[in-house]
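Taken together, the values in this text are just the output of simple stated rules run on the coordinates, not laboratory data. The shown structure was predicted, so the numbers you read here are calculated from the model rather than taken from an experiment. Cβ atoms are built from the backbone, for glycine too; each structure is taken alone.
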Structure P
């Protein structure tokens, strides 16, 4: 059904997994998600395992920026900056590295994420960047050997879900699925519930007035106008005209990552996880004790979305 008052209010791209997101006014997408979303990630130097802000909250302060340039041989650059106090210098990399560039980068055959191996390339900076490599700079930030890598060609299959037992989809460095969608009003409702429990279960008094920003939940597409948790009842959406269907294949179960502030990189001891446990469990039949916020989506084709686009849902 078309819902004239439901529109896309924000689009967020997270180029490097678990690092700061970027709001954009428009984005192309494919069945693997938004363009440039989570195409890069940071891995442990010792075992090639993906690192996230669950283990290292301060990585959320690493700020990628997309600088598109259609006239460039690699379509632009991805620039990366760090908090001033880190002492880490910024660097830039090809936004769309060609196969010729990838052939010069070291290929890792087995990057490990959720016990599933796939290939990736260790990124090298553009000649205009500092003398240290991206991996060296990031190792300084993390205080241990790490590498910045770009997703290789090997497909990474998504798991089937209770509602889509024969799901055939692939993702890049997203946790589980290509897209995550969320209604703005859902966050507002969580904030209201949070206010009712200030001073209990470790919920600090500052939450009587502090805002719970939607960026904590790291969605890709944010809607406005449907009401709190409207997405719970949707099975598929279509955004804009002549757009591909996006199937909503499961609820997004939540860990402690939303407790990490995108502004400070500090993890709150209670918020919002303890609040979510009070009223957002039981929505995923496979994980009934895990709280859910938002829905995981799989585009059925390619397309483009813009802030302000109307949303049709079924």
Structure Q
């Protein structure tokens, strides 16, 4: 039986991953800064990746650690995430962890990456800097109820009868359903063939952000939105605009928008050799996200 530590256990991905791992037969520790408030499945353990002294106890006896931590809402997120990755790498090595699994971001290594994607790449390297084999899953936008990128998309469509948008709406991306992200994460746990490898994960559809917005509009309203592209709308202005019409804060919005000028599509499908199965389409993932939100709200 494999003992798995999930960092960010209360987050968008973590709260879905913990029960999936338990159902697959693993013993799961749910790492959170407030274990006394944890109400999910698994054993809650208190630790903070920003506090290296707190990690030893959480990692003791752990076979596989899944790292789902990032700080997009912090203006100094690159330094903060790098320091946290160094802390976790050393603590995992000291504890004898045999695999770290990390959710990174899609984008060509030789491309002009945004600060957000550069930080994800840096964390990939730092997590393995003390010798623990790392498995990286790189994804673009994850579609699911409660996800930041998804909420941004849904709220734009809900709140605006028409949109004036920047030129990044023409950038291609490859969204993936949260169900498939969880399936891939659980599927690479304790897999020798996945050690020290980078996998790209995505749904079957390669879409522009404009096509994604229109897909959500059709699902929510039964019709497309009027969209006008304004090439001179800067990232700074775009992030303030997002903060006005959604509940995504300016810092997070700016970091997301900076990444939207980079094409992020899957070029390597080798993950299917390790975790077989067809991923959900964008339409299916949108419908599931909307249905889950509706069920949660009663």
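Brief remarks on what is shown
- If helix-only ellipticity at 222 nm (-39500 (n - 2.57) for each DSSP H run of 4 or more, over all residues; to 500) is computed and equals -3000, the structure in P, Q: P
- Highest-scoring label, criterion being relative contact order in percent (Cα under 8 Å, 6 or more apart), among P, Q: P
- Taking distance in nm of label points 7 Å out along Cα→Cβ at positions 206 and 286 as the measure, the highest value among P, Q is held by P.
- In this comparison of P, Q, the computed figure -0.99, -1.04, -1.24 for log10 I(q)/I(0) by the Debye sum over Cα atoms at q = 0.16, 0.17, 0.22 Å⁻¹, for residues 70-197 alone is attributed to P.
- Comparing distance in nm of label points 7 Å out along Cα→Cβ at positions 6 and 214 across structures P, Q, the highest figure is found for Q.
- Computed 1.00 for FRET efficiency 1/(1 + (r/R0)^6) of positions 54 and 126 (r between Cβ atoms, R0 = 35 Å, to 0.05) - originating structure among P, Q: Q
- Of the structures P, Q, the one that 1.1 was derived from, the read-out being distance in nm of label points 7 Å out along Cα→Cβ at positions 14 and 174: P
- Top of P, Q by distance in nm of label points 7 Å out along Cα→Cβ at positions 102 and 222, largest first: Q
- When FRET efficiency 1/(1 + (r/R0)^6) of positions 38 and 158 (r between Cβ atoms, R0 = 35 Å, to 0.05) is calculated for each of structures P, Q, structure P comes out greatest.
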